[in-house]
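**Q** Down below are the structures I want you to see.
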Structure I
Amino acid sequence: MSELPYRLNVGAALFNRDGLVFMGRRGDVPAGADHVWQMPQGGIDAGEDPREAVLRELAEETGTANAEIVAEHDEWLQYDLPADLVGRAFRGRYRGQRQRWFALRFLGTDQDIRLDAHLPAEFVEWRWVSLAEVPALAVPFKRAIYEAVAQDFAPFAAPMSREPKP
């Protein structure tokens, strides 16, 4: 496994006006499986800037790019796949992923989220959850990354002011 590279990837912690974060239930996981929820994430295309990649991935996985980047995690985070997934996941080309995470503020409404906008759909359902819940919902081999993201992006997990701007 150590000879395989890491896949470059971006992740999106999408916060709504109430300070809750988007989580999607993966469609490629068998029914009844645990830890099927994750935040939007995906590969960085050759020559693509991570900031562009996160907005593209957000649009592909949620059906909307109606968001603004408000923060970027200051380092790349990585995880290794469990041994039983090496050689199967990512077409057997990677040992895991090296990820750049972003906090984004959702500027739309729930009606803007369309999981079927890009097929095949990554997620089959979605919900808003508190940032503190996110690590427990993640698959165990990604949990340390989700804990780091939850800690770093905690300031964005507060409701936005509902007062109109002057």
Structure II
Amino acid sequence: MAIDSTVMHNFHFGVGFLKSLLEGIDDAKMAHQPRPGMNHPAWITGHLVTAMEFTAKLAGGSYKAPEGWSDLFGTNSTPSDDASKYPDKAALLAELDKAVAAVAPSLESVEPEALSAQMPDEGFRKIMPTVGDGLTFLMNGHIAMHVGQLSAWRRACGMPPLF
């Protein structure tokens, strides 16, 4: 198995859809939580950026999220409605573009035998036993899950769906 063009297409589509959902949201609303604890646009975007670091590592590439982003957006972080804690929307989107540009070539060139290797992260291995399982999830399922959260956030804020 190798990462094929359909998986890559869905990876780029998911990132593009995220960007479409962010259109019309100004900086003042990026950390708004219409419901307590709800993942907001700033956290979702930053979280997906930080996930690109692990994605790159699994694919044999390199990408490092900005200093402090792992604490702010990582798996064990908690979104805050304090907008001053977060980079502005332009910075989040610029870093997302940088991450995708760094990660995509590694994904496109990962060797098929690398995909069948055991997931090196022991905790993640319980649900994604191989590198290929993990990469496919990170590229598609993980992005789609958070895009769905952003879509629900938009509706909770009274914004229209995209389709």
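All of the numbers you see were taken from the coordinates with simple rules; none came from a lab. Keep in mind that this is a model prediction, so the values were computed, not measured.
**Q** Thinking of I, II, which structure, once log10 I(q)/I(0) by the Debye sum over Cα atoms at q = 0.14, 0.19 Å⁻¹ is computed, gives back -0.71, -1.34? If you can, show how the numbers build up before the last one.
**A** Details: I: -0.71, -1.34; II: -0.70, -1.20.
Derived from I, not from the others.
**Q** From I, II, which structure was helix-only ellipticity at 222 nm (-39500 (n - 2.57) for each DSSP H run of 4 or more, over all residues; to 500) = -17500 calculated on? Walk me through the intermediate numbers first.
**A** Values: I: -4500; II: -17500.
Source structure for this number: II.
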